[in-house]
Structure P
Amino acid sequence: MLDIAGIGKDRLHLAWVSSAEAQRFVEIVTNAIDSVKAQGKFDTQAFAFELAAAESTLAGETLRWMLGKELKITTKGDVFGRRWDTDTFESILDSMLEREYQKNMIFQAVKDGHTSVRDIHKKIGLDLKRISYLLADMEHTNMVEFVGMKESKPIFAAL
């Protein structure tokens, strides 16, 4: 999610360390500190828009559902009895995560007053066709609604 949002995955450091691994703990912490220092201070204000969209994505029902199904699908199989390998599942999960993030970026843009496809494009830089496609999906899931036309452009509002 950090890479999708343009923040960078190197800002997050996770490691499992046993209480018996004091030296390893020191190495991990030292490497994390060096990495953070090299990247510089994170400017939350500069990424406020992206962080809001990322937070909405991570709190979303779609991600929770997908993660909840991972173990079953990769060990027992899907509803057709087909077992998925972990790489395939994670690839689909990554695609879904990017799509949900893009929808949440659009939603944030509409909430901020960017109500036409072109205005949304200017705000978030996503392809016009992709924005139109995702707006149609967002209408079906009651995230946004079409409210009319302004200067021959469809206008949307956040719900």
Structure Q
Amino acid sequence: MAKSKDKKKAESRDKIVSDNRKANHKYEILEKIECGIVLHGSEVKSLRDGKLALDEAYAHIRDGELFLVNADIGLYPQASYMNHQPLRARKLLVHARELAKLAGRTTEKGYSLVPLRVYFNERGIAKVLLGVGRGKQDHDKRQDLKKKDAQLDIQREMRKRNR
């Protein structure tokens, strides 16, 4: 049990840049994997300012490499002419075994790689948390919302009783 507490402490030390809340609503996340990301200097500065949109982003395997596509990192105004392209494909860094495993999972019908979170770890290195997800149908989404509402009602009642 000590390891799980240490892991929670490590997660709390990470500075979260962006969280993809829609991913948990649109996809059933089956597996998570942490990746490094290749960035230019002005992109790192923009990330530290929190200028990132993951709403339409996804990961894609091309030519044996993993790329993050459609992640919108806003321009850094002080970079002037040395600025980056906001929507360029960014290479993600994973071990070869993990890449082969991800490639095997995503070739199955209905599975996709979704970025869940971008953050800086305790060493100040930008990381991307990817999830292997299967798209939810509309009735599944409604069912999940009903479960969440029921849990919230139960928690409210419990708080009222404890007072």
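Where a number appears in this text, it was derived from the coordinates with a stated rule and is not lab data. This is a predicted model, so every value here is computed, not measured. Cβ atoms are built from the backbone, for glycine too; each structure is taken alone.
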| request: Name the one structure among P, Q that distance in nm of label points 7 Å out along Cα→Cβ at positions 48 and 72 of 4.1 was derived from. | output: P
| task | Output the label of whichever structure in P, Q has the greatest value of mean count of other Cβ atoms within 10 Å over residues 16-23. | result | Q
| field | Answer label among P, Q for the case where relative contact order in percent (Cα under 8 Å, 6 or more apart), calculated from the coordinates, equals 16 | value | P
| Cα extents along the principal axes in Å computed as 67, 48, 22: which structure among P, Q? | P
| request: Given a value of -12000 for helix-only ellipticity at 222 nm (-39500 (n - 2.57) for each DSSP H run of 4 or more, over all residues; to 500), point me to the structure among P, Q it was derived from. | output: Q
| For mean count of other Cβ atoms within 10 Å over residues 32-39, which of the structures P, Q scores highest? | Q
